[in-house]
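Trainee: Dropping the structures in below, format is structure tokens.
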Structure 1
Amino acid sequence: MTRITPRIILLIASLLAGANAVAIEEPEYEVLQTTGDVEIRRYAPYIVAEATVDGDDADRSAFRLLAGYIFGKNDSGTKMAMTAPVETRGNDYAFVMERKYSMETLPTPQDERIQLRTKPARIVAVRRFAGRWTESNFARHREALLEDLANLGIEVTGEPELARYNGPLTPWFLRRNEFIVPVNWH
């Protein structure tokens, strides 16, 4: 008889959690065109809580800081739902806020490093990929997106940002990651 180890239980739980992750709220968008590995999307405006964090452990520190805000470290003690994706651009990290909130109804963060802002409607190019959260994996997909856009003759109008949709316990091969870059689209 095979013994079920804690690792097997964790793997099964992660697989089930990955399947349920699609129920997490994401920003609204419309797909305008798909060409190869590039998807052109039009995003509606949405609100983010963001912070700039430096250092060797910036990912973890930023996540803890922003998670603290949505889990009640705000002026009213309001607990909010986790959303996706977690966005990263350089040292700037952002959590997407639930659509039920407006800038007027979101609680004020207790930590002054957290800023609330509305991301305007925008058109972007997106490359989706799975895999480990390593700088080499990110660099490969970021460069592939930019190369694809150059080959398609699509003008990039801003810096790429990384969007991560799953938690760290999701197996690497099930993770949904995207590079998103603003483009000039007619």
Structure 2
Amino acid sequence: MQDTYTEEILRTRYTTFKAEVATTRAISLTTGLPIRCQNPPEDITENIVKFVIRNFEGDTTCEWAKCVGKKGDLVSGSMQKEIKAFMSSGPSSFGPRKVFDRIYFLDLRSIVEDKLVVWSVNLTNESSAWKNIRMNASETFADQCAQGRRPHISWEAIRPQIADHVTKLYEGSFEGIFTPATVPVSQPVE
């Protein structure tokens, strides 16, 4: 099987979604109605990160897992990559048995202004640093998973706890994800 999700398909899907978000936000602002934007579709978020990984980490083997008949969001060989996208400061949800070799966070809070940020976290679901993320005063990520619960936590609460494993991989416009970086990003962010 081959990953046939192209730049052109992603451009079409992203443009349509961005316009919907802009319309929803404008209606909410002008009317005061508490309309919440829909969550971004997984094909858009996972493929945005796919192109960032290809062009900014230099991993040209990265493919959309669903397109090539594999488990997870993205794959590079046998490596599973998990994607979490967010459009607000609300929490992301994690499956208690989700397996990944690396996780990426896509910040779409400024989508209408055409600004995206992709963070790479060099941890697996089995890493002690990941398992020991504090969910609250008495529980860790691993504690909630062991109880069969879906941990819910925001990127702002996660990032400071694992800062040594985090790299800002990309910050810029949507079109910028398609232009390879001259030097792949490899250093952690402070």
Structure 3
Amino acid sequence: MPKINGNEIRPGNVLEHNDSLWAAVKVDHVKPGKGGAFAQVELRNLRNGSKLNERFRSADKVEKVRLEQKDQQFLFEDDGLLTVMDMETYEQVQLPAELLGETRPFLQDGMTIVVEFHDTEALNARLPQKVICKIAETEPVVKGQTAANSFKPAILENGVKVMVPPFVGPDEDIVVNTDTMEYSERA
């Protein structure tokens, strides 16, 4: 695995540190008046989600890990485990549903997700950035409430609450951005 200097750590890098795998979430480069510069790095453990704040001097060497990204098709969920199929080899694997975090309710049958692997261990899973959802219920439009920035609450069929523009009604399909968990556009 390639080693990088402490001052080369960037957000999104995956590092091997203290015998575990960590994602760099936030990196602040600090140059104090006295002493050498260092990087103050907020790390998230890719196996259990715990956080750690660590200081790396530019002379410190850390192992940068490259995760392999594979497209996987979601087949079904059973007992908190997602069964997905590799789109190239047709090999099926089971992943813990927690890998999806708060985007989990947006997972749909047959959807292609990106799974990041370290060797054979799945560490992360991402849904497509835009997902089509149906609105289960929302308030009716109030006459005269046409301000462009006035959004109203809506509940999607998957149970997630989002804010939608006043012109969107029940049983309509909308596009939700899974990065921001917000309404994007009408489907």
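Trainee: Given a computed value of 34, 31, 23 for Cα extents along the principal axes in Å, for residues 51-122 alone, which structure among 1, 2, 3 does it belong to?
Mentor: On the way: 1: 34, 31, 19; 2: 34, 31, 23; 3: 48, 27, 17.
Matching structure: 2.
Trainee: Assuming 26, 14, 6 is semi-axes √(5λ) of the Cα gyration tensor in Å, for residues 99-138 alone as calculated from a single structure, say which of 1, 2, 3 it is.
Mentor: On the way: 1: 30, 17, 10; 2: 26, 14, 6; 3: 25, 10, 7.
It traces back to 2.
Trainee: Another question, if that's okay. Which of the displayed structures (1, 2, 3) returns the greatest value of relative contact order in percent (Cα under 8 Å, 6 or more apart) on calculation?
Mentor: The maximum falls on structure 1.
Read-outs: derived from the displayed coordinates by stated rules, not from any lab. On a predicted model such as this, the values are computed, not experimentally measured, just so you know.
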